[in-house]
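These are the structures in question, set out in turn.
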Structure I
Amino acid sequence: MYAEFTDNLVTGNEMIDSQHKELIDRMNKLLESCEQSNDKAVAVKTLDYLADYTDFHFSAEEQLQREIEYPGFAKHREQHEAFRQTIKELDEMLEEEEGPSNAFVQKVQENIVDWFYTHIQGFDRSVAEYKNMRESNERL
């Protein structure tokens with residue numbers, strides 16, 4: 001099942017939302033590469049492609065949180081570190097296998113796609129709402 005950027009993933013922050021769309025595109029490319037080819041090298045390259053943009057996105061999000069003095073920064077950053085660890089574990093899984101197995105694809109679905117939806121709807125939306133409240137000088 002491919003990921004899709006739907007209305008329930010919109011945070012209202014243009015930078016975050018556009019980067020989330022790119023991340024979903026890269027997740028789908030990983031799933032597609034596993035579906036169309038059992039080539040280990042292709043899967044590794046596509047996972048690296050996702051990991052690189054993930055690092056870029058998390059850095060941008062964390063910079064935004066520092067700028068707005070987001071009170072949940074430490075917990076949010078822990079979530080990002082856990083996700084980075086998940087990608088490392090998936091990379092190790094690929095190294096041990098001859099190619100992307102059904103178990104690998106299932107782990108991508110559960111630990112990348114499903115995690116991402118939950119993270120956006122909770123953590124990232126909270127950051128965007130906090131930023132909007134600060135900018136509009138509403139009571140926090």
Structure II
Amino acid sequence: MTNKYEWSALILRVVLGIAFFVHGLAKFQGGIENIVGWFESIGLPGFLAYGVALIETAGGIALILGLGTKMVSALLALIMIGAILKVKLAAGFLGNGQSAGYELDLAFLAMAVSLAVTGSKLYSLGHVIFRGREYNDDASKSA
């Protein structure tokens with residue numbers, strides 16, 4: 001019997017996965033070189049843009065499929081912390097009219113931390129692959 005916590009973790013995992021996949025894909029489609037330049041303009045090493053875009057894109061797919069949910073979510077949480085502190089915090093919670101605020105980033109951060117702590121095994125490819133062994137993304141252990 002599947003409990004309500006597994007269903008809520010599934011919803012968080014899939015929605016967060018879609019959101020990050022789209023954000024990462026947009027970085028590549030819009031020209032990753034532009035993102036590299038923007039990273040450098042705000043004082044970050046440009047090569048980080050490749051890592052962020054790759055983690056967002058591949059991590060989004062991994063979350064949707066349910067592969068490495070805890071690890072991927074932890075990486076996405078770190079990206080959100082960096083985005084809030086380095087880019088969004090100065091604009092305030094709702095933004096300042098010229099720049100978006102950090103409310104969406106904070107929501108993504110909360111979702112990612114929740115998944116990093118609990119995992120999500122319902123309809124998870126990782127749970128299917130590692131069924132015979134102890135799979136690390138077992139949300140039901142804490143429920």
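What follows draws every value from the coordinates through simple rules; no lab data is involved. What you see is a predicted model, and the numbers here were worked out from it, not measured in a lab. Cβ atoms are built from the backbone, for glycine too; each structure is taken alone.
Numbers below:
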{"quantity": "Mean count of other Cβ atoms within 10 Å over residues 24-31 - structure with the largest value, from I, II", "calculated": "I"}
{"quantity": "Among I, II, structure where helix-only ellipticity at 222 nm (-39500 (n - 2.57) for each DSSP H run of 4 or more, over all residues; to 500) as derived comes to -23500", "calculated": "I"}
{"quantity": "Value 17.0, calculated as mean count of other Cβ atoms within 10 Å over residues 16-23, assigned to which of I, II", "calculated": "I"}
{"quantity": "Source structure (of I, II) for relative contact order in percent (Cα under 8 Å, 6 or more apart), computed value 28", "calculated": "II"}
